[in-house]
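Participant: Multiple structures follow.
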Structure 1
Amino acid sequence: MPEPLLGVEDVHTYYGDSHVLHGVSLGVAPGEVVAILGRNGMGKTTLIRSVVGFTPPRRGRVRLRGEDVTAWAPFRRVERGMALVPQGRRVFPSLDVRENLDVARAGDGRWTLERVYELFPRLRERASNRANKLSGGEQQMLAIGRALMSNPTVLLMDEPTEGLAPLLVREVGRVIGELKREGLSILLVEQNLPMAASVADRVHVLSRGEIVYSGTPRDLMADEAVKSRYLGVA
């Protein structure tokens, strides 16, 4: 089996004395979508923060395109091909849509302003509007578009459907499916099980900082015990 594009190896992450992640290991292959599922407070966002470098693990390794990036600053990981769509969107409120996208532009890759507008026509319509005047769904589109402007090889998405109406949840799912067809590797943290299952190639369930289940979306959807115990799905 080829080496994953993104590898997380026996990662232990702490906040002060609080041991949050307990030996998490996973990989994301080229062109693959891997979903991390779990209830609130189980370590999903901490995992994303460990991968991108905001909260580096005290033990274990993060590898990107075969390189150990565990000690690298976040900006170096971005230069190496990692991009983040953060929880809560975190767009720049005082900048307009185009400025939010331009500030993340990097290299001469396939993701240009025009391509982002093709993916999200609404952003073209709102290009001169400040980000703080956008709806929640529009801000989420902008957050995804901004990440794509860095032309990543691995996209980290932290709860991209949080707080969105069902129609917009489906739109996010459509976009992830399109990015997957284009060959982008995606690590997706999500609480919406149906959406995650519809786009992911593999799923991991995180509970109390440990992976307690790994499998295909189909197998997870059929496992009532795991869904009830770890995801609160009846």
Structure 2
Amino acid sequence: MRRRFFIEKFESESAALRGETAEHLGRVLRAEPGQLYELSDGHSIWLARVERVAVSKRGESRIDFALVERVAASEPRVEIDLLLAVVKFERFEWCLEKATELGAREIVPLAAARSEKALVAAAEKRRSRWERILAESAQQARRLRPPSLGDVLSPDEAFAQYGDGRRIFLSERREAASIRQVLGAAAGGLGPRKAALAIGPEGGWTEPEVSAALAAGFAEASLGENILRTETAVLAAMAVVRFALD
């Protein structure tokens, strides 16, 4: 299966890959003229042939392509926006990678009350790294485009942005309905194929955050009796939502 890379734009019959990605393709993957790769500008995908490889120790590396033929492109039929509380960066970044593979449309980092304050303060400094993780994961998953990365928001700010589709926040509270119950109507194909899924930090949501979610129309849902780590909850919940809405 051919590798896919993201570029800024297509010209009439050509395209160019620049910077770190060109460096990786030229130096690590040893791209050579004549080899074929898939290129996406986020709107369309083309099969392209390497015409020129210029890997530079000083200055910007560049690989030039000639466009061969258009490739059929599609995005997941279910749109899932993931509202994810900031947790330890190694685990948060693992969540970014897997959520991308599972088709997340947008990922919004949450400065939850029980998120570590030092991590929240440092989150914006990680934006370029996080965007690179999203792009690399989307390329690996052969997506049309990476998920968008939202600004770091408080939970109540994030909840208020969503007004349609399924809105679910995962909860550890005993009174929470199962996610199966919450998604029950959608399992029969009813309603839009889009969802906002909120996952809290270690220690769970505070009562004011639960109230804000409910006021914004989010349904409280549980993944079962076991307490899951954030990254496990991301995988389980996104898989369940995709299955129910697709």
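Participant: Looking just at relative contact order in percent (Cα under 8 Å, 6 or more apart), which of the labels 1, 2 belongs to the structure with the highest value? Can you show the working numbers first?
Facilitator: Values: 1: 27; 2: 19.
Comparing 1, 2 by relative contact order in percent (Cα under 8 Å, 6 or more apart), the maximum is at 1.
Participant: Further question on the same structure: Work out the source of 21, 41, 27, 11, 0 here, i.e. which of 1, 2 gives that when P(r) over Cα pairs in 10 Å bins from 0, in percent, for residues 58-105 alone is computed. It would help to have the intermediate numbers written out before the result.
Facilitator: On the way: 1: 21, 41, 27, 11, 0; 2: 19, 28, 23, 27, 3.
Attributed to the structure labelled 1.
Participant: Still on this structure, please answer the following. For the read-out Cα extents along the principal axes in Å, a value of 47, 41, 37 was computed from one structure; give its label from 1, 2. Could the numbers behind the result be given before it?
Facilitator: On the way: 1: 47, 41, 37; 2: 62, 43, 29.
Structure 1 accounts for this read-out.
Participant: Of the structures labelled 1, 2, which one yields 3.1 when distance in nm of label points 7 Å out along Cα→Cβ at positions 114 and 170 is computed from its coordinates? Let's see the in-between values first.
Facilitator: Working: 1: 3.1; 2: 1.3.
Traced to structure 1.
Participant: Also, I was wondering about something else. Given 13.9 as the derived value for mean count of other Cβ atoms within 10 Å over residues 50-57, which of the supplied structures 1, 2 does it correspond to? Don't skip to the end; give the middle numbers.
Facilitator: Numbers: 1: 21.8; 2: 13.9.
Considering all the candidates, the number was obtained from 2.
Participant: Sticking with this one: Identify the structure, out of 1, 2, from whose coordinates Cα extents along the principal axes in Å, for residues 82-137 alone was calculated to give 28, 19, 16.
Facilitator: Details: 1: 30, 24, 17; 2: 28, 19, 16.
This value belongs to structure 2.
Laboratory data are not the source of any read-out in this text; all were calculated from the coordinates shown. In this text the structure is predicted, and so the values were computed from the model without any measurement. Cβ atoms are built from the backbone, for glycine too; each structure is taken alone.
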